[in-house]
Structure 1
Amino acid sequence: MARILVVDDDINNRLLLRLVLEHAGHEIMEASDGGEALASAHASKPDLIIMDLHMPRMGGIEFIKALRADAALANTRVALYTATLSDESMRQFMELAGIGCLIEKPSEPPELLAAVEAALRS
């Protein structure tokens, strides 16, 4: 299956994603902010990064800008995992940043898995 990096400052959100995605056969790495996520992405070269937008130190938007500016990681697939509603400005940001998937919090495991599989196929 896929190597997935889960980035969220809430340990319970990371645990939920880990349990659901590992049960589906994916390999999971975790980070609690964008800085940790960049280091982990360089080390592990994930197939997909699932990340929250609102985190301390380096949030999701700053992380995505840094990711897209890094030649070694620029093409990494990203799915946003957030409670932030998908308004027009969010859709524009996602398009500009090359993000094809928005997973809204909270999500039930079947919806979460369907979104992850779609993100991995994109």
Structure 2
Amino acid sequence: MSWRLLADAVLAIHFAFILLVVFGGLLAVWRWRLAWLHLPALAWGIWIQFTGRICPLTPLENRLRLLGGEAGYSGSFIEHYLLSLIYPDGLTRSLQLGLGLGLIVFNALVYAWAWWRRRRHAR
């Protein structure tokens, strides 16, 4: 397997993880036991947003691209359609904190809904 394909796989996994962080609470609405999968991912996503750190998948992807002889993120289908979603232009510290706060509020509402549904069905 080429370094570029590995880098694309890391990018796809990164995107899937971001989807899990943002929307994984909906899994708990569907199946309450899946909250154990989402809550650690959510905690990680919130921590990354509030501390301003970089997810370890980002340097891994960049290293694989360098090993594949690439200098940037141009070329593949995955890069073209997913890259701007994972690494948006103009991501400031204030925007990053706002995204973190939005993540908390959205997921608090989703988990309140999941808890309410669970209690309603238990009766």
Structure 3
Amino acid sequence: MNRTILEQRTKQFHIDVIKLCFSLPKNVVGFETGKQLIRSAGSVAANYRASKRAKSISDFIYKIEIVLEEADESLYWLQIIFEAGLTKDHCIESLMQEAHELTAIFSATTKTAKSKIKK
């Protein structure tokens, strides 16, 4: 996948998560869960963007592993919101799918980058 497209995709994921969080309950559960989700989704986009400036392949792998971890954490929070019924917003299912796809993409990216070091 083109790096520019993936950068836009991660940024859009963060924006869509922010929009979803407006539909969460206006109580401690909604605020805390939303805060965790917004942070992890934002970290996906920000750290992927930072990976462009990696100083070495090892630095790139380190940054992508952070992106992978944050994408998986975002998926976790989305699943909690969905399973706890914290929103009726129908986009949550597509956001869970996107988080799952981003996790798979960055998992594969990490494996590919690590295989280049071994060669």
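Readers should treat all values here as calculations from the given coordinates under stated rules, not as data from a laboratory. Fair warning: this is a prediction, and the values are worked out from it, not measured in the lab. Cβ atoms are built from the backbone, for glycine too; each structure is taken alone.
Brief remarks on what is shown
- Each of 1, 2, 3 could give helix-only ellipticity at 222 nm (-39500 (n - 2.57) for each DSSP H run of 4 or more, over all residues; to 500), but the derived value -14500 comes from 1.
- With distance in nm of label points 7 Å out along Cα→Cβ at positions 39 and 55 derived as 1.2, matching label from 1, 2, 3: 1
- Which of 1, 2, 3 yields 2, 12, 25, 28, 22, 10, 2 [P(r) over Cα pairs in 5 Å bins from 0, in percent, calculated]: 1
- Relative contact order in percent (Cα under 8 Å, 6 or more apart) - structure with the largest value, from 1, 2, 3: 2
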